[in-house]
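S.K.: Each in structure tokens, the structures are laid out below.
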Structure P
Amino acid sequence: MDELDVLDDVFERFLRGTHIFKDREVLRHDYVPDKLPHREAQINCLGEIVAPVLKSSRCSNVFIYGKTGTGKTAATKYVLNKLSLKSSELGAPVEVCYVNCRLAGTEYRVLSSLCDALGVKVPFTGLAVGEVFDRFREGLDLRKNIFIVVLDEIDALIKVRGDVLLYELTRVNETLRHGRISIVGISNDLRFKEFLDPRVLSSLSEEEIVFRPYDAAELQDILWQRAQLAFFEGVLLDGAVGLCAALAAAEHGDARRALDLLRVAGELAEREGSSCATEDHVRQAEKRVEHDRIVEVLVNLPLHSKLVLCSVYLLGKAKVSCAITGDIYEIYCELCDQFGLSPLTQRRVSGLINELDMVGLLNARVVSMGRYGRTKKIRLGIGRSLIRKVFTNDDRLGRLIGYVPKCLAGVSSSRS
């Protein structure tokens, strides 16, 4: 049987098999439901902050904090979708633009997205960032509207690129005659303010909203609400929903993880031809989702974080299983040189190591060196094969996997 026949068989089996999903799209991360349970207080607070734009007054800038999967993006989109509808009814001059800074990756692309929302044409590349910003400012003034800019995962951009763009955006109203801008920043890092210049911080954080993690009971409510839309009646066992909620609550109350578990469990049951999704399907889904989550995190890391991780990987290759920050920084600087990049300071690289430790990609522990004080020992927190697989498929980093840094000859393997 050739490949085409095999695929025909797969497709026919799916079409003939049992169907568990009524609408699986409601379990995706980008779905915004009609109701967001257990986020009423945050929705109400954000609604009160942005309401003045309905009377043509600029609203305060607001900063939203919370771990991944706590409903920050969904709640923000929910409020601003409602605001857009209300402003259209009233004829209020309000426009909203949402930008994911991690996906945009650079100041140029963030500004390009903002220009697109205003109908200002900017080439994909080729202009100085200052020129793009000038075009954005001119377009903003010509529209004579209140422009609400949502910068999601703003921490991912600031940690690598600095806060110059954010500073310019927070000060732009001073140079506008007609248009006005308000900023909604969203960050997964509760320590994000440490990276901001005090002048930026005072302008940006006029209001703050914190999203705490969901507990198991709240996650179960969210899952049941989505499940009723996603699955046909009777195909989802109570135990499966409860287990999804419990597993996600144990890992920082992440609703995205809970929804992923539920969706993948349903897909596994569907592929088996099972008439219902069970706890066993959830257990299988947990292994698959965990693997996919790590791959997604690796792929979406900022470049300098990837170079730091690659440095630890190369040290491990040289049989240094537990490195110190100085060793990592030396190799990191060499890798930056390979890319023609200016390396970050050792203090910033130490901060990146802490962030990689926080998400589980590195394990960093402080050990006592007796009268020589204390030092931090760092090793990989995930399998080397997974890093090799992901980075080999990266156009920029693929060649580094087999690279032998010159400085490794001077790294002692006695610390292994």
Structure Q
Amino acid sequence: MNRESDFQWKVWGARLDPLSDLLSTSSKKTIFKNRNVLRSDYLPNNLPHRWEHIRQLGEILAPTLNNTRPSNVFIYGKTGTGKTAVVKYTFKRFNEETIRNNLPLKFIYINCRMAGTEYRVLTELCSSIGQKVPFTGLSKAEVFNRFVSGLSSSNLMVVVCLDEVDILVKNFGDDLLYELTRVNESLNNGQVALVGVSNDLMFKNMLDPRVLSSLSEEEIVFHPYTASELMDILSERAALAFNEGTISQDIIALCAALAAAEHGDARRALDLLRVAGEVAERAGAQKVEEKHVRMAQGIIERGRVFEALSSLPLHSKLVLLSVVLAIKNGNEITSGTLYTVYKELCELLGIEPLTDRRTSSLLSELNMLGVLDCELVSLGRYGRTRKVFLTLPLDEVIGVFEKDDVLSNMLGYVPTSLKKRNT
């Protein structure tokens, strides 16, 4: 290649580079000043419309500053109602006071969904009080004993928040929760207080009565935000997140109204505002407009569907896949048909199917998630059954299964029971 052709290649190469305009951002005007303040893990200095809850939790925890163990407290409410933010804000303020006065006190926050297992929860507890535990290899009983031993030797009082504790109990039962609510009985030195946080309003029904009575000594309920409350929250965050003149109050009000219509979820409202800004920025717009909010709404909805369905337990996925296969093969779906197809799928995977009653419970859970709709119908002298309908677009659900390493190969399978019905 001569020097002239080499020069031409560089010029055309620069023109054809799909990233050249994105990487030259020095003179490019952006919509955002600091988009991180719109993320759910950002902890602001002010939590509008949650001062009463902060005060209530603070009053419960206040005895710790006088070396007195507080009551355990159970906090519940729907997703996006400010539970985590209130706990983190309160813990942060109490930690500052603890450090200032050199108190033998520690506030520990653990997200049970992120920790994943009882073992990981216990290792985080041990790590928080300076007890080293290997990533794996010990029994849960041994790790728990190390936690108790570390508390006794350090004479620490710890306040432990188990956020999304319902996930832990659903997957592993309430044995660990029982041990933690009873741990003070075996401690000569050191003390433990618990703050349980749950998104599931029915979670308490899963607990052993002894665990429930210990965990729920005090309760705080978080109600969904109203549209006007979400407006206040978004306005404060938008002032920090966006450059001046790039977003109007009308757009903020629209995001607040859309989120308020869907359970008053502040997390969703913040996500909607952030993604709308990102959509506008990618389009080269000077400000966020209504069309960007509508596009963001679709993006978030698709992401939520994928996240919700891909994180379902295996048997719930098999129940949903049974519905998908019935629809693909043009069959009316009743609870009886569903269970027959489900058992066949379990047999193909070599796993033991759940009972008819348990799968009926999984069906109800999918109904609560808004994935399926169930209608009880009378068959006259043949009794009653439930007709099942898919509430989400079929192609979206299939798209989730296509990315599932275990179940993607079963999408083309025609269950024997469905073949019989078609003949």
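Nothing in this text is a laboratory measurement; each read-out follows from the coordinates by a stated rule. Small disclaimer: the values here were computed from a predicted structure and weren't measured. Cβ atoms are built from the backbone, for glycine too; each structure is taken alone.
S.K.: Taking 3.2 as the value of distance in nm of label points 7 Å out along Cα→Cβ at positions 113 and 265 derived from one of the structures shown (P, Q), identify that structure. If you can, show how the numbers build up before the last one.
M.R.: On the way: P: 3.2; Q: 1.0.
Corresponding structure: P.
S.K.: With mean count of other Cβ atoms within 10 Å over residues 81-88 computed per structure, which member of P, Q shows the largest figure? Show your work: numbers first, answer last.
M.R.: On the way: P: 14.6; Q: 22.2.
Greatest value across P, Q: structure Q.
S.K.: I have 3.3 for distance in nm of label points 7 Å out along Cα→Cβ at positions 193 and 273, calculated from one of the structures P, Q. Which structure is it?
M.R.: Of the structures listed, the value fits Q.
S.K.: Could you figure out which one of P, Q the value 13.3, 48 for Rg and Dmax of the Cα atoms in Å, for residues 233-304 alone was computed from?
M.R.: Numbers: P: 13.3, 48; Q: 11.1, 32.
Label of the source structure: P.
S.K.: Determine which structure produced the value 1.01 for Rg/Rh (Cα atoms, Kirkwood Rh), calculated from the coordinates; the candidates are P, Q. Walk me through the numbers on the way to the answer.
M.R.: Working: P: 1.01; Q: 1.04.
Label of the originating structure: P.
S.K.: Computing FRET efficiency 1/(1 + (r/R0)^6) of positions 57 and 209 (r between Cβ atoms, R0 = 25 Å, to 0.05) gives 0.80 for which of P, Q? Mind dumping the intermediate values first?
M.R.: Values: P: 0.80; Q: 0.50.
Computed on structure P.
S.K.: Can you say which of P, Q returns 0.30 when FRET efficiency 1/(1 + (r/R0)^6) of positions 97 and 257 (r between Cβ atoms, R0 = 25 Å, to 0.05) is computed? Walk me through the numbers on the way to the answer.
M.R.: On the way: P: 0.30; Q: 0.05.
Attributed to the structure labelled P.
S.K.: Turning to a different aspect of this structure: I have 12.8 for mean count of other Cβ atoms within 10 Å over residues 345-352, calculated from one of the structures P, Q. Which structure is it? Show your work: numbers first, answer last.
M.R.: Values: P: 16.0; Q: 12.8.
Going through each structure in turn, the value belongs to Q.
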